Structure I
Amino acid sequence: MSHSPHNIRTASAEARGRGATAALLIAHCAGMLDLVALPVWVGAALIGSMGLAPAQAGLLVTLFLAGQVMASLVLAPRFGRWPAQRVIVGGFALATLAFASLFLVQTYVLMALLHALGGIGAGTALSCVHGLMGRSANPHRVFAMAGLALGLFGILVLGSGPVIVEKAGAATLFVLFALATFTAAVAALMWLGQSQSVAENQADSSAPTSTQLKAPIPKVVWMGMLGIGCMSLANAMLFSFVERIGMDRGYGLQTVTSILIGVGLFNLVPPVLAALLEKRLAAGRVLLAGPVCQLLLALAVTQVQSLWLFAFAAVVWVGVMIFTHTFLFGLIARLDTSGRALAATPAMLMIGSAIGPLLAGVLVDASGYQGLGLMVAMVAVLAFGCFLRLQWATDNRAAVVPRSSH
């Protein structure tokens, strides 16, 4: 059976596109591991196994996330000017070296330095990954797929992490992190070509033009970036101590581990729903609902002494963030077609996540878990205000700009 050259070229392009997409999904999981691993990282490993105080443990993770923020702020404005594959491979290689070294050191100062270096490496790679996703033919769908992949990864981390730390020590967790970033580097090296496209057979995934790179990012985008930053701060503050809250209330390792596994399983649901409801739900309404749900869930976790309510709220907590962010990702991709705003996604998320563990640790030391819950609720209110401003500005923009100009 003969195949025409055109069919062969089309099949080859589709294969390259699938490989590139797979590499980006793997890289998303490795770069966003903090989103699913915080309870194990902070609670089980640094506090439970290594005996660090809450503020000390929070500072280490904050340094990692601060490194991601700094790297993203440097790379995002320059997205499209550097070879994407080299940036992603190099960034994850640095993160792998940092995590592997954490297995060997015990000095707090060295641990702090390695956390910061790991964050810089992961943030550099992740900025480029999200920029490429933003240049794909359907950013909303690609990011939903990334959320689903992250949910599967979360099941592995949350299901096995506490048990591994309990039996083999905290340092073993860093070996798992090193394996994740190493896998992402290898996938990018194998499947991401020099063209930096997500799917080379789709015209919409071409590199941004020089005109797009020079044009300013629309002002309305900044409110969305600030709002998701507030949501990520709220997410990190509470999620960092979910494991500790459960253990301190006497629920036991088996129950708390089961709840964390439930978190990972439930995290598979929001990306699928976000993909299916892309055309059915208005992005503005989803963005307003997200912070409201965060506020209610935070109060349920910290203010009510009920195992069942705690379990429900903890399980759906991260899912609210994933669902809301997927719609925001698609909205920003439409507002800024250069991909630079979405290349700053790690900065949007991690600037909140970087502050979260440390601030939460200080609050827990000073006012307990109830004080933590009230602060998370206040941050959620700020996120709601930002998204309300974004919706108002977007509605006005749509009314002024004719549809034919898009």
Structure II
Amino acid sequence: MSNQTILESYNLAKSAYAKLGVDTDKVLEQLNNLSISLHCWQTDDVGGFETKATSMGGGIQVTGNYPGKANSIEEMRADLEKVLSLLPGKHKLNLHAIYGEFNGEMVDRDQIEVKHFQGWIDWAKKNNVGIDFNASCFSHPYAEDGFTLSSKDPKIRNFWIEHVKRCREISNEIGKQLGEPCIHNTWIPDGSKDTCVDRLGHRVLLKEALDEILETKYDTANMKDAVESKLFGIGSESMVVGSYDFYLGYAIKNNTLICLDNGHFHPTEQVGDKISSVLQFVDEILLHMTRGVRWDSDHVVTLNDESLLIAQEIVRSGAMDKTYVGLDFFDASINRIGAYISGCRSARKAFLFALLEPTELLKSYEDKGENFERMFLLEQAKALPWGAVWDYYCLKQSTSLDSDVIEVVQDYEKTHLLHRGEVLV
């Protein structure tokens, strides 16, 4: 498609939206201010680069053996740079603690330091991206019995407390060096496969551990804390210590962000519906956008009803500046770079669609009880030429159109990914 065709299509779309009171130029400015945090673990199937190999655990399960997995930090960074070159808009990199540069040294997680992530900070500066960070409380011998911060074994619990303390310190330094807040997210796999009698005991220990971890206060210009709940996990089907009720209460009381991962709830729950409620009681939220298929399967984000509702509720609530958006999926059954690009573009498209919604007109219909008009306009919006606005946005951002992405990804697979050898299941 020629640039002239894209511009002509955009001008027609601009006129159509203007009739409904929507300024598409303003929308694209808002869309471009949205920073999406790319999860590094899509490139290597949540393996990390610790010297001592540990078995994957803590409810983490990646399926598939598509060739091209990143086997080193150099390969991961090459993949990330390729992904960034094919994405419009602002981005951050979301790092887990297991992705430090340990240079062949065995550094246990209660000993990690800023120096192990300085290379990532320098890389982020070079590529003009921010960084978010996560404690890695899984795939470790001290996580094998199913409990970390809520473990009744003081040795295990104190190990993980120290790990998260260090992760917060690293996050603070990341934010200080990069000049924007690093969101540090705490998720733990703690729970019971079968009936747990002492749920209270584990939750008391988790609260005490978090209280100790958060004793050190950091400037929120550098780092912000988030806590992430889960309904169930592999090996914790009957009880998860860090439930939604637990963490929502903790976030409200302790002024942290609450992380809403839309794969961490019952399939019939709508995370989008929770947003306007949660924002009454917490200042900001962290989103982990994913796609659960029957369970927390972390499928690649698509432009479906769930992702649309999440974006729509953030926009309708006027909460774009109160929301941090990250991705969280891992699929080893397809080209990993393609999965990245498709998922991230779909997430941003959801926000574009939401921003293009004639919200004020819809609210006026609703307030007057004109529900047919509201319903019809919502349906009409689905057929409006938002795709032309997306193409124009990609053109302005000097990145590939959707129609060109497949060919570019296939070429990268041939020239880079297929030379990395076989990936073992």
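Structures I, II were shown, and distance in nm of label points 7 Å out along Cα→Cβ at positions 115 and 139 at 3.2 was computed from I.
Out of I, II, which one gives -27000 for helix-only ellipticity at 222 nm (-39500 (n - 2.57) for each DSSP H run of 4 or more, over all residues; to 500) as computed from the coordinates? The read-out was computed on structure I. Looking at FRET efficiency 1/(1 + (r/R0)^6) of positions 299 and 355 (r between Cβ atoms, R0 = 25 Å, to 0.05) for structures I, II, the greatest value goes to I. Of the structures labelled I, II, which one yields 0.10 when FRET efficiency 1/(1 + (r/R0)^6) of positions 19 and 387 (r between Cβ atoms, R0 = 25 Å, to 0.05) is computed from its coordinates? Matching structure: I. Taking relative contact order in percent (Cα under 8 Å, 6 or more apart) as the criterion, the top structure among I, II is I, with the largest value.
When FRET efficiency 1/(1 + (r/R0)^6) of positions 51 and 75 (r between Cβ atoms, R0 = 25 Å, to 0.05) is worked out for each of I, II, structure II gives the greatest result. For which of the structures I, II does the calculation of distance in nm of label points 7 Å out along Cα→Cβ at positions 131 and 347 return 1.1? This figure was derived from I.
Any read-out appearing in this document is the output of simple, stated calculations on the displayed coordinates, not a laboratory observation. Just so you know, these numbers come straight off a predicted model, no measurement behind them. Cβ atoms are built from the backbone, for glycine too; each structure is taken alone.
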